[in-house]
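Bear in mind these aren't lab numbers, they're just calculated from the coordinates by the rules spelled out. For clarity, every value in this text was computed on a predicted model and none was experimentally measured. Cβ atoms are built from the backbone, for glycine too; each structure is taken alone.
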Structure 1
Amino acid sequence: MAKGTHDYQHDPRNSQIKISLNGELVPRAEAKVSVFDSGFVLGDGVWEGLRLHDGGLPFLDLHLDRLYEGARAIDMDIGLTRMQLTERLLQVLRANRMHDHVHIRLMVTRGIKATPHQDPRFVISPATVVIIPEYKEPLPTTVEQGIRLFTVHVRRGPPDVQDPKLNSHSKLNCILACIQAGKAGYDEALMLDPHGFVATCNSTHFFIVRKREVWTSTGKYCLGGITRANVLRLCRENDIPAFEKDFSLTDVYGAEEAFVTGTFAGLVPVTEIDGRRMGDGKRGPMVERLQQLYMELVKQESKQGPRI
């Protein structure tokens, strides 16, 4: 069974990488944070996943927008300007002599606490900023042959409980959904919103194709996905009808195609949901077209902004 869209081929080069830990370049085996760090104690922080493609960082501005907005929402001072954080990203990539086929995990926590307690007023250090670049590509079989989804009982909650738009370190809700799908023998979880409409997946955004129209959720109960937004943009620019709307599992089961989106794997077809085969059980023509359009966009965006 695949490990969802984030399954990857082991790359031995990763054992020798340097990690940026509060601006210091540290060998992977020596990169450690305190047991009193807010991220370890309570999952108090925000993070981003980025790609290094052909020497560029596509959609970096959008990722930084989301990171800094999340930090403001939880009243956390990252302690670095966008320019300083960008330079720190470039520093660790250059130190590792990386150019392509790299996934980057950028994590910021509130910092070290005087004692393990939830109150942010116990923090006694600046924010902890960790950047982990790895040679990591999605499996070709995943991108071509797709994944299988299982609808779980765990819901995406309303913003007054824990706002799903926050890309926080506190991911237990999504982890529980992932566990249930895995126990059922599937790759990832399909999650509903509090009203029973389709919301998103545990680590990706979900789309269906019905009568040559692309549908995704309203976005009220999911992270503001950057790849999701780019797919909607590509649909508009290429005269593909696309809608953000409420729809049910009945609509899903009757769809011709389905796919998920995320920074790591881009667009991935969904071939089965809850034991029901989607279309002919293979990557459909709409998904294949959108995959091609998305890769063209990534190439274009990689040539803009900061480069290695």
Structure 2
Amino acid sequence: MNQPAAPRSSRKVIITCAVTGSIHTPSMSPYLPVTAEQIATAAIEAADAGAAIVHLHARHPVDGRPDQSPELFEPFLKTIHAKSDVVINITTGGAATMTVDERLKPCALFKPEVASLNMGSMNFGLFPMLNRYKSFAHEWETAYLAGSDDRIFKNTFKDIEKILRTCADNGTRFEIECYDIGHLYTLAHFVDRGLVKPPFFVQSVFGILGGIGTHPEDVAHMRRTADRLFGGDYLWSVLGAGKSQLAIAAQSLTLGGNVRVGLEDSLWIAPGQLATKNAEQVSAARQLIERLGLQVATPDEARAMLQLKGKAGVAI
């Protein structure tokens, strides 16, 4: 009697969760993590829900403003490192109001497995969000959002090279954030110079005012261009800002990619419904992945896929 063939192992998908970021302000959602305890809890819950990587920013605990001070990172990094096997990814983006030296300090000190890296200077328009809220609890919020209509998020070639050399010397690899097609070509430039080594983890960002849009053709164009430039040397992931989060995640999965979710990128879990925690969005992404017959990568599987140095190699 013939036996059915054993099922082929399905593709592993990396879920990254960006738990707080520097885009949204505390008045926009009571669920946005601000304190070290809240950020640590959110990251561990996201990992328990299926995130292999957590992308981390810090905020001032009193008023929630973005803050890249290493002393604010240290408490939640130590808690996450002690209580979870999740891959820790520290931002070098910080906020557009910060200098590159300020943004680089936490990664230089803590030597994480992964650091985010923006691939170009750009307009980064947050000011339309002012029209969605009647009032803000903290004075800084209004000025921060309004000022983005005359603010450049600065990432020059010199800035990028500085981050690459500082982090690479510590064995840190990169979540390479590409907000437009030209950013892929900037990555190719640094690859040609030997400053970035494969496998590249390319995070395509859709829906930020000043970057590429959220149309399915935008997503497909980004994928086609990356394939042409990098072939089999990269892993692709996407994040969709706001309401586009899960729609773009679904398209990425059909195109062989990975996904990023989290309250940094969207405050919502459904139309008109705020997500109460990051883990809700991770669970929604996990459902998409599993319904497509794919599997969620564990942290150790993500480490192998991205050739990371391992948890023991960080300075936390």
Structure 3
Amino acid sequence: MTDNVSTHQAEDDARNEAILIYVNGQIVPKAQAMVSVYDSGFMLGDGVWEGIRLYNGAWSFLDEHLDRLFEAAKAIDIDIGLTRAHLVQAMLDTQAANAMTTDAHARLMVTRGVKTRPFQHPKLSQRGPTVVIIMEHSRPKLPRPIRLATVPHMRGLPMTQDPKLNSHSKLNCILACIAAEKAGADEALMLDIHGFVNTTNACNFFIVRKGQVWTSTGDYCMNGITRQKVIDLCRANAIPVFERNFTLVDTYSADEAFLTGTFGAQTPVSTIDGRTIGTGDMGPVTQRIRSLYKDLVGA
């Protein structure tokens, strides 16, 4: 069996050992970028985040990412303490400090801040929020298409933890990924509460059947920005696209399958639960969507 790969697999880049990281208004060397053990993000996963990519000097879809960040912060009642303009300037300052022009990835994180005591209640977070930007030189490197395995872990109901929320509390997805790796796959294919195909532990999921592109209804998955861009591109370029319920039976007999995410854009899928999808390689519809997306990012 070949080694496991990941949708976030990147080329090794020695420059990342010397990156500078934004921590609460200061840009410091990697070794000095620290937060308190009392920080609510470390202690409880109490925070939200965004992953954003730098292409040819521009942060792709930055407005959409900031919209999602501020909506998520409002949903969990965190005051970011910075305006959108301040956050954009923090991104640009960190980018300039690292002399990055393209092929970089930023993880922008906001937690509720430092607690006075190591307990759950949010009122104990009296110093904060904590804002961190980790920026790395990052060029995706995927040696082969991704293998998926269906796992028992689900993206749940909004009244437990809304799957649309990009929160620091990722244990459910981590356990799903572990289960997939134990099954000999790279990542997990997760179903929704009704048993319909939903998403993976890290990305949104699409299949192609007879020239039609299918993805989940969106009710139980991350409201992915790349996911929406792919849907929009299909609609604008006469590629039939449907947000609908579909099952593993539909999925196993698909002609193509691919994942979407900020880091890897569109990642082809070779097998699901040991079944080869199509030829096992990137299919023509996925290739066309990838080309359209590349043009969109370039624009």
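Out of 1, 2, 3, which structure matches 3.9 when distance in nm of label points 7 Å out along Cα→Cβ at positions 79 and 207 is calculated?
1
For distance in nm of label points 7 Å out along Cα→Cβ at positions 231 and 263, find whichever of 1, 2, 3 sits highest and give me its label.
Top value of distance in nm of label points 7 Å out along Cα→Cβ at positions 231 and 263, among 1, 2, 3, belongs to structure 2.
Upon calculation of distance in nm of label points 7 Å out along Cα→Cβ at positions 183 and 239 from the atomic coordinates, which of the structures 1, 2, 3 produces 2.6?
3
A value of 0.70 was computed for FRET efficiency 1/(1 + (r/R0)^6) of positions 135 and 287 (r between Cβ atoms, R0 = 30 Å, to 0.05); which of 1, 2, 3 is the source structure? Don't jump to the answer; show the numbers that get you there.
Values: 1: 0.70; 2: 0.25; 3: 0.50.
Corresponding structure: 1.
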